[in-house]
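Given below, in the form of structure tokens, are the structures.
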Structure I
Amino acid sequence: MVKFLIMKIISSAFEEGGMIPAKYTCNGENINPPLEFVGVPEEAVSLVLIMDDPDVPVQVREDKMWDHWVKFNIPPTTQKVTENSEPAGVAGIGTSGNLKYYGPCPPDTKHRYFFKLYALNTKLNLPEGATKKEVEQVMTNHIIAQTQLIGLYEQI
């Protein structure tokens with residue numbers, strides 16, 4: 001019998017499309033929420049985790065995008081990222097110059113935060129501090145599975 005697994009990224013802190021608790025934002029402890037990776041393909045050589053916000057006002061960033069977390073060459077055996085921890089792998093650089101998780105901190109209204117997980121058939125030959133754009137360009141032809149989890153946050 002053939003077994004089909006669909007890769008997913010889930011969190012015990014919020015549901016798909018739900019509100020991200022303030023604890024994981026600039027209004028709280030600014031630590032990453034717990035994440036779980038399910039159904040990573042056996043043939044995966046590495047994982048990439050990106051968290052970004054595409055709802056930034058154009059007056060803040062012309063491209064309307066804020067990169068909160070970029071991590072690549074994560075071992076494919078990784079099943080969980082516990083709260084307030086960084087997964088093994090190489091840190092890319094976020095928009096704030098951060099090499100670690102940087103929580104939601106929208107300047108205006110409710111924003112969407114995309115936690116994107118990619119399974120690759122290779123490791124990326126990039127240095128620590130690579131940008132999201134650099135990671136995306138190099139991984140383009142190596143993605144064997146991908147998924148995302150969207151959380152919402154609005155400062156009160």
Structure II
Amino acid sequence: MIRVKCSICAKCFEVKASHQKRGWGKYCSTNCRSKSQLRGQSVTCHTCHQQIYRSPRMLTRSKSGFYFCSKSCQTLWRNKTFIGEKSANWKNGEQAYRKILLRGGVEPVCAICKNSDPRILSAHHIDHDRSNNHIRNLIWLCFNCHYLSHHDSSFNQKVLNMVV
């Protein structure tokens with residue numbers, strides 16, 4: 001038996017001379033042998049900053065240049081990045097009123113009656129222009145106040161006075 005050092009961990013171990021001649025006996029264990037076969041590199045998860053290993057193939061397949069440890073980390077990144085006009089489903093913001101108000105930090109409370117039940121709140125365009133989705137043009141109204149603002153001109157004037 002010959003004493004040799006492991007190529008990975010430098011631990012001394014014994015190997016048969018016949019195995020040494022055949023090129024075997026370079027590693028002290030199957031774990032060290034497995035480590036020697038890795039050709040990729042360690043990268044950091046873009047979302048949670050955890051160290052992860054990626055194979056050379058996976059390193060070249062990233063379109064964004066970012067790497068993620070799990071599908072949930074990737075989804076968190078995508079949901080922050082591809083919103084609004086960057087979304088593949090963007091249709092001129094026609095259906096995004098609630099999300100604009102929520103992301104803008106506007107507390108979901110009716111501006112007139114102060115009702116805070118999220119089930120009955122809707123986003124209201126102050127100038128009644130559905131294509132004007134600026135945060136300054138949107139407020140929360142409950143369904144009742146929203147209906148009145150569109151069908152009662154004196155109530156709509158009250159809404160305008162409350163906002164300005």
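Here are the numbers for the structure shown:
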{"read-out": "For distance in nm of label points 7 Å out along Cα→Cβ at positions 10 and 106 computed as 6.4, the structure of I, II it came from", "value": "II"}
{"read-out": "Relative contact order in percent (Cα under 8 Å, 6 or more apart) - highest-scoring structure of I, II", "value": "I"}
{"read-out": "For helix-only ellipticity at 222 nm (-39500 (n - 2.57) for each DSSP H run of 4 or more, over all residues; to 500) computed as -9000, the structure of I, II it came from", "value": "II"}
{"read-out": "Structure (I, II) behind the derived value 5.2 of distance in nm of label points 7 Å out along Cα→Cβ at positions 42 and 146", "value": "II"}
{"read-out": "Value 8.4, calculated as distance in nm of label points 7 Å out along Cα→Cβ at positions 18 and 130, assigned to which of I, II", "value": "II"}
{"read-out": "Structure (I, II) behind the derived value -0.40 of log10 I(q)/I(0) by the Debye sum over Cα atoms at q = 0.11 Å⁻¹", "value": "I"}
{"read-out": "Ranking I, II by Rg/Rh (Cα atoms, Kirkwood Rh), for residues 34-73 alone, the structure that comes out highest", "value": "I"}
{"read-out": "When FRET efficiency 1/(1 + (r/R0)^6) of positions 26 and 50 (r between Cβ atoms, R0 = 35 Å, to 0.05) is computed for each of I, II, the largest belongs to", "value": "I"}
{"read-out": "Among I, II, which structure scores highest (criterion: distance in nm of label points 7 Å out along Cα→Cβ at positions 66 and 98)", "value": "II"}
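Here, each number is a calculation from the coordinates, and none is a lab measurement. Model, not experiment: these values are computed from the prediction. Cβ atoms are built from the backbone, for glycine too; each structure is taken alone.
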